[in-house]
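These notes open a run of structures that come right after.
None of the figures in this text is laboratory data; all of them are computed from the coordinates on show. Bear in mind that the values here come from a model prediction, so they are computed numbers and not experimental data. Cβ atoms are built from the backbone, for glycine too; each structure is taken alone.
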Structure P
Amino acid sequence: MRLKTNFVISVVFIALLGFVYFYEIKGGEERLAEAERQRQMLDFSDHEVQRLTIDHGDTLLVVERQENAWRLISPVETDADADAIDRYLRTLHEMEVEGDPVRDNVAIAADASIVNQYGLDAPRLRVHVGLLADAEPLDSLRFGDDTPTDRFTYVQRSDTANPEIMRVRAWRFDNLDKSVFDLRDRRLIAFDADEVRRLRLQQSDGPALEASRETGTWQLLTPLPRRADDSGINGILTRLQNAKTERIVYESPTSQQLVDAGLSAEQESIALTLWIGDDRVEKRLRVGASLGAEDNSGGLQATDTSRPHIFLVDSTLVRSLRSTAADLRDKKVFPIDSDQVTAIALHEGSATAFSAQRDSAGTWTLPATPDREAKTWRLNSLLTDLNGLQAVRFAADAATEAELGLARFGLDAPQLSIVVTLSDGTTSRLQIGDSRDGEVFVLSDEVLSVNVVDEDAVEGLHLDLDDVSQEHAPQTNGTDADPASAQ
């Protein structure tokens, strides 16, 4: 009997657990989800949306998904800002009814003019989401006045069978009250900075600057072949990629407006041409004149030659586009891989101050002075100083050393020369010439250019044997030696 009673109790307990789980827990979650769906103004999935219509009364804004990209088709035809459209749809999807209906269906059926009290007879905004053909159609939303406290906005669905007046948060409405400018693609040029393989920067005067990134790092091609400053060029490209205009000046400029903007085909302007990806897709930005007295932002009018409109470019970006070859070339005077250096020698005039070698364990020795011990930290620090040497400007460039005119800079008989040997057996030399007004002329074997560096930057390179070495410590057997026993 007791076994039977325990069995019955177990069955009842399991049944109660099932009831609690399926009704209270799982059912509660489902009821909560259903309640949230009931509060939603519109229920849809983003991937179903094909068309978005935003009617301000005086302006009809239409966005369509074309080949998996958003495009504005009214009132102008241009690319849309995909991120802005995604935010817009997310706002619509997350918008919920606040509280009970302000006016229910019965009241509106009895007196249709009630909607006039809430600004819904001539709504400020109508929004319609068009879905895929096989999706269930959605109601349009009509937005009227704000409530007296300005915390909420009155809204009504277009469903004539359920025309109740509801409230939503006013900030939700503000996030939907967007203009063409808000939703259009405002990028100056659409491109990926990492995909740029080649660029050409033409100033309104002077030679063009061309650079290529075929091997992973930037190289200047014109006006002279030199290493480029990777961070400088990449910085310009990144700023350009992220830059957005704050004003559209003309959607479809006339010939005269192009002339006034300094952007006609015959006018000289700043022109940046980019070649993108392996297919070398060409993108081109032209920057012309300012708007004059009517604008004090300092920006200039510009155009992406693949699109018709003229827009403003921020003055800070324009300054970076005025960069010269000297601005964008590599300023590193003596680029060496310190880990690959196996020997270093310093010469003052024709005399050798010291010569050091480093073994595979990283230990420095001084073969010419075996009685002295090398200061490893000091020699490693010297390599760091050499590698960090930066030019502040360039005094001369040439194709051959003879064309540099080294005597003008004291480099025909340099006061100091430093020669490093690398693990592959190659050597590289840095020569230091005259000092003038706190600056020093230097020349490396790496590039046929006379570099100008700050005098303070080379002061630490003037080392002698005592700077890089010390006498060997005396050897002892651990006890004090007896002078008498040595006799």
Structure Q
Amino acid sequence: MTEFATMLAPDVGQDARPIKLLRATELNGWLAGQTEAVRALAAAHRFEGKPGTFVIVPGNDGWGVVAGVGEDRDQWSLAYLADRLPDGIYRLIESAVGVMSHGWLLAQHRYDRYRRKDGASPPRILLTHEPGEIEAAVRLADAVALVRDLVDTPALDCGPADLQLTIERLASMYGATVAVTLGGALAEHYPLIHAVGQAAAADRAPRLIELEWGDPGDPRVTLVGKGVCFDTGGLDIKSSTGMLLMKKDMGGAAHALALAQLVMAARLPVRLHLCIPAVENAISGSAVRPGDVLRSRKGLSVEIVNTDAEGRLILADAVARAGEATPELLIDFATLTSAARVALGPDLPALFSNSEPLAAEFASAAAEAGDPVWRLPLWQPYTDALESDIADIRNAALDGFSGAITAALFIERFVPAGLPWVHLDTYAWRPSAEPGRPKGGDALGLRAAWQLLHSRYGRNDIG
């Protein structure tokens, strides 16, 4: 586990290497005030003040850093430096750290569970004049790292039982309670979750994991996360290429769990309910077949026309359960559809909501957090594509159109009327590296959701 708390420290005048941040438009003015040696050094390194570039320059007390920065000093502006500078203590001059601490921290996160350990490298420490912000910055980095680590973990070591253990450990840290439904009770009360996971081996049996935390008198907030720990596609089997990244199909569960961690760590005054349906969509003689009709927890019958459209099935039972407790707000996260990725690419989670005010609130929170989302419509005429000849609804459209929308419309059928609900169809994966964001599992939509909850329910003593 990365010790982010060691990477930020209050500035009390200790010795530190200075970092000067420059926009490209400020470069010439800065160079004019430097020695000939510094100007020659900058020229030799072709330093132009562009974001993601820096040059080490001599100073009166050793050396310092001059780094390019964009017009907006966002949370990733320091990530390039934290990844490349020598270890030691650094101080920004003429700049507040602010949100830039996020990239400084996460650039030093490594997923090294399976790598040979040759000794941890010392951290790069950044001093700040805002010591009150350190704890909140560390909590947020911890949550993002949790998503990354869970998604990056191979399915062999991150099955339904492993997710349960992770949730139980988190609960023990914050005094939460955990209830797990599996076996015959799962088949009786959550038949869709059971059906999706019934083909898996006994030690990877499906289950619904629920965590409860907080004062029962506080507003109830429910988080649901798709926990498909590996997805073969079922009998509608994926190609080898399509299956290669399916360890990440529990990315929705990772997001919901990390958001729950943020809520509890910040002592947010809510009654938290976390629901994680955890399954492996495997292939065996007991697998669900195309054409089967299943009964859901809500009582609706579902015709299975595609066994690779399994995530919405387990979410259906989970959101039905969530709605029974009448929360004030329901948020679900899911790595649900390739259609969302085709439409929006890997960086933008698709946002769906049944509430215009809530959708606007979430979009505002996303902009403030620098964690973009893009709203897609719950276009009701497309529900016709989910009509079944023999059941109340079928689990996928057959025409190949609007896959992200019809998946969201399917889930909406299981959300109680009048319950404000947000559905995030997120990729949970970064296909190429950027400063502070390595290739692999990533949190996309997490910071936006946390900003919404913090803005709505936060107290002055919460970071």
Structure R
Amino acid sequence: MNFLIHLTYLAPLLAGIGILLGLPARRTAIGASIVALISAVIVFVSYNRGAGGYQFVGTLFEVVGAPVRLAVGVDGLNATMLLLTSIVAVAATWIAPEVEDGRNRYYACVLFIAAGAAGAFASLDLFFFYAFHELALIPTFLMIGIWGTGNRQSAAWKITIYLSVGSIILLVGLIGLYLMPPPDQRTFDIAKLQQMASSGVFDGPGSKGIYLLLLIGFGILVSLFPFHTWAPQAYASAPVPVAMLHAGVLKKFGLYGLLRVALPLMPQAADHWTWLLLLLLIGNILYVGLATISQRQLDLTLGYSSVMHMGYVFLGIASFNVIGINGAALLMLAHGLSIAALFAMSGELRKQTGTLDYKDLGGLANSMPTLCFLFGLATFASIGLPGFANFASELLVFFGAFHHPGRMSFRIATVIALWGVVISTVYMLRAYRAIFMGERQTRWQSVRDVPLGPGWAIIFLLAALLVVGFAPRLILDAIEPAVRLFAK
């Protein structure tokens, strides 16, 4: 079974290399993504929720003379993230447009992003956990700069600088974490590190500083306020598959890192810096939420919206209880699916009309009824309407944070965060009205509805949101055993 886990990242990685060597780009990319999806589904379904813990652990190779090995394994948390990665990767490769200049390189880069994300989530070795994420960032930078739109060069440089700084800070924190145990106990094995944490190895001098480095490093990668400004412009300029994969999947790496590494190993240090995280996540929800309302283009609205919703995930993580962290993990999945669907439809609108400016659009429901309906569903999911996975996850986050014992600050933060729901409703419904409602301009009378190919990819993402929304226990039953090992 561990071979199937390896396949979730090896299939896109090897397919990307094959495409660079001359294999048919589109067919190979879609085929590899489907293979990775089937593997992720089998692993998720086969995971024994009753037993819990890491399962299907296996090593592909070891570096002789160094504590580095490409080891993989799953618990409910990363099995869910692998499922998210494979679902979005299939939709992203399916919806990828025909590219005249550098077609093979384009599809190979998309696959390398998916492979890097899957490898980071699957890895149980701290070295490869970090290395796979860096593998995914390189093609992200290249695709924005080469195949992006608008002011793509500026966006590419900005995201490169921000995420490189975040990665360096994170690397310093991980090195500090590695050096904390006695020399004979040092290891990159995440499972062993978690076992060692129970003896208080990571609660010694310097733990608070190392946790702060991890929080800032992971936070920059997630677009935690005030380190968020790279994200909206990057997503607005990125090719559609890149926006789908980065906003939907790769940005969850920082959140996953906090849940997998920082919180389980250093709970006392995490508790010490809770006040800081509460202040910053309120900035994500209120400040960035109000900035989202001021946007006049759909791509920028979605970019800022993605940043804003990270505040809810951070709130669930900060609560440090089972209910809140369950909600945070479920929201990572829900947001990944919904924002990927919205960026897919944003790309289809741009392809059909050549613009995403609200003042240039309007009345497109007459010309694009199917896209209008699908966009409405994604809008309802984004604002947390009951029936979608976003609703169940946000509800758990609010309950977990509000009932945090002995912390009035959490109740205040939760009440403030609830206003974010109102803010997101305002900007998403306004976007829907500006694009699809009102009088149709004459130049849009010949616009065609969403084609079958992109339509099925969008439906696939929305169907997953509805399935999880109506039956959230499908995911929560897998996640909860992993969360209970470190949450209160």
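Side notes on the structure shown:
- Read-out Cα extents along the principal axes in Å, computed value 73, 57, 42, structure in P, Q, R: R
- Given 4.3 for distance in nm of label points 7 Å out along Cα→Cβ at positions 116 and 396, calculated: source structure among P, Q, R: Q
- Each of P, Q, R could give helix-only ellipticity at 222 nm (-39500 (n - 2.57) for each DSSP H run of 4 or more, over all residues; to 500), but the derived value -6500 comes from P.
- Taking FRET efficiency 1/(1 + (r/R0)^6) of positions 236 and 428 (r between Cβ atoms, R0 = 25 Å, to 0.05) as the criterion, the highest value among P, Q, R goes to R.
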